[in-house]
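> The next part holds the structures, each set out as structure tokens.
What follows is calculated from the coordinates using simple rules that are stated; it is not laboratory data. Just so you know, these numbers come straight off a predicted model, no measurement behind them. Cβ atoms are built from the backbone, for glycine too; each structure is taken alone.
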Structure P
Amino acid sequence: MKSHLPPRELLDATHQFPCTYTFKVIGESNEKFVQNIVAAVRAGLGLEFDPPYRSRETRGGRHVALTFEPVAETAEQVLAVYQNIQQTDGVILLL
């Protein structure tokens, strides 16, 4: 997946950290993909527990959409989560 990270300056200009930040990920509909994305978010935020998330399968069941809304302490945490997710196999779309 090609890297499309938002600039740190833009994150700082549009968010007042700490704040709730929404990550949406679409990818392969399988348990390993979901586990890998949860681990990527957890690591990027430096959490000791898995972050809560919502999931929804596409109509045909081939893909899954995951939504995370954690509290990000800094823009660097947001960028770390994006980088971790982008390095995960099976990602189709990251918002």
Structure Q
Amino acid sequence: MLLLVETLKLLAEIALLCLVGQGVLAILAGAKRQQNLFYQLFQVLTRPLLRGARLVSPRVVLDRHLPIVAFLLLSFVWLVATITKIDICVRIGVHLCKT
């Protein structure tokens, strides 16, 4: 169970970093961001996250706000995984959770 929670937490962290990286590159590259190789890589990595955010969010949410929705959803998943990991570690003993 601990391995599953840690894996979920790690995947959420990677996805959050991809969204943040894409946002930072969008600000730095400006209008030429579509020609940036790393921005294109982040687009490929975050496309499933944005589709998931579109499925969960109501139709009134604009497409340009989907990265914010995805970020908030992933933050919630990360928070729940962290709280669950802490709970598991307290129950089984902290010395067993050290990696």
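> If we compute FRET efficiency 1/(1 + (r/R0)^6) of positions 47 and 87 (r between Cβ atoms, R0 = 30 Å, to 0.05) for structures P, Q, which one ends up with the highest value?
P
> Another question, then. Quick check: 44 is what I get for relative contact order in percent (Cα under 8 Å, 6 or more apart), calculated from one of P, Q. Which structure matches?
P
> Work out the source of 0.30 here, i.e. which of P, Q gives that when FRET efficiency 1/(1 + (r/R0)^6) of positions 7 and 55 (r between Cβ atoms, R0 = 25 Å, to 0.05) is computed.
Comparing all candidates, it corresponds to P.
> Kindly point out which one of P, Q the value 16, 52, 27, 5 was derived from, the read-out being P(r) over Cα pairs in 10 Å bins from 0, in percent.
P
> If helix-only ellipticity at 222 nm (-39500 (n - 2.57) for each DSSP H run of 4 or more, over all residues; to 500) computes to -27000, which of P, Q did it come from?
Here the read-out was taken from Q.
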